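Got some structures for you, see below.
All of the numbers you see were taken from the coordinates with simple rules; none came from a lab. A quick note: this is a predicted structure, and the numbers were derived from the prediction, not measured. Cβ atoms are built from the backbone, for glycine too; each structure is taken alone.
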Structure P
Amino acid sequence: MLLVDSYNGKTGTTANNPDLEMVIETKAKIGAKPLITIIDVSNPMVMAEFEKNTDAILVHFGVSDQAILDILTGAFEPSALLPFQMPANMRTVDEQFEDTPRDMKPFTDSDGNTYDFAFGLNWKGVIDDERGEKYR
């Protein structure tokens, strides 16, 4: 769990520290019951900080609550692909070039999925369609 970035002499506290603590505390309280973490994302984030404390991660980019409920209940299958890479860790964030696309090592989850540009999952597994082929 990385709450403070102190790489290369730079120090800063993460703005979403209470959210990270909430995921960790919730998983500790519910034990073996499954925890789904739903995140409204506008920028890349370090999922390694909380992935081990959740059973599923649902990332969205500002959709309605109804759309999220439709996915959670199985009424609709997820179909989106990531519009950017999710970094493996904070060191990756610090070392990337801000003006160079796709220059960082992406996060790989405990199931072996790599959260690279144009990656996505649906109920069958990794989304492998013409969209992904276009961007890989």
Structure Q
Amino acid sequence: MLGLKNILGIKKSEIKQAIIVRNDLKMGKGKIAAQASHASLASFLKTQNSNPEITEKWLEEGMKKIVLKVDSEKDLLIYFQHCKDSGIPCELIRDAGLTQIKGGSITCFGAGPYYEDDLNKILGRLKLL
């Protein structure tokens, strides 16, 4: 189980947050920034509720984050489920549909902040946005 090394007192990796964005929606830069911000905050709040010690360490370390891309909603949901199944706090973001894309569209998800090594095991093959 992810995080077990930390419970046993073994040194763990740094903490980071990952934001995974759908590239197929062709959102503008401002739209991507807004959606990624929603994902970052929602995922942070979820992690803060379940693992406050992780969020505290993340804040102390400078709030490291990475923004990655996937090519479809299907891929996004697969990576989201892998993170969720691994115990990584994560949140899907759906757009309200007020500007560029259809309401209810899943645009991205935030994962963590969580242990960098654990995030990399799942998301390490994805490319930067």
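One of P, Q was used to calculate helix-only ellipticity at 222 nm (-39500 (n - 2.57) for each DSSP H run of 4 or more, over all residues; to 500), giving -7000; which? Value -7000 for helix-only ellipticity at 222 nm (-39500 (n - 2.57) for each DSSP H run of 4 or more, over all residues; to 500) corresponds to P out of P, Q. In this comparison of P, Q, the computed figure 17.2 for mean count of other Cβ atoms within 10 Å over residues 21-28 is attributed to Q. Taking mean count of other Cβ atoms within 10 Å over residues 37-44 as the measure, the highest value among P, Q is held by Q.
Each of P, Q could give distance in nm of label points 7 Å out along Cα→Cβ at positions 29 and 45, but the derived value 1.9 comes from P. The maximum of mean projected area of the Cα convex hull in nm² over structures P, Q, that is, the highest value, falls on P.
Taking Cα Rg over 2.2 N^0.38 Å, for residues 69-108 alone as the criterion, the top-ranked structure out of P, Q is P, with the highest value. Here relative contact order in percent (Cα under 8 Å, 6 or more apart) is compared for structures P, Q. The highest value is that of Q.
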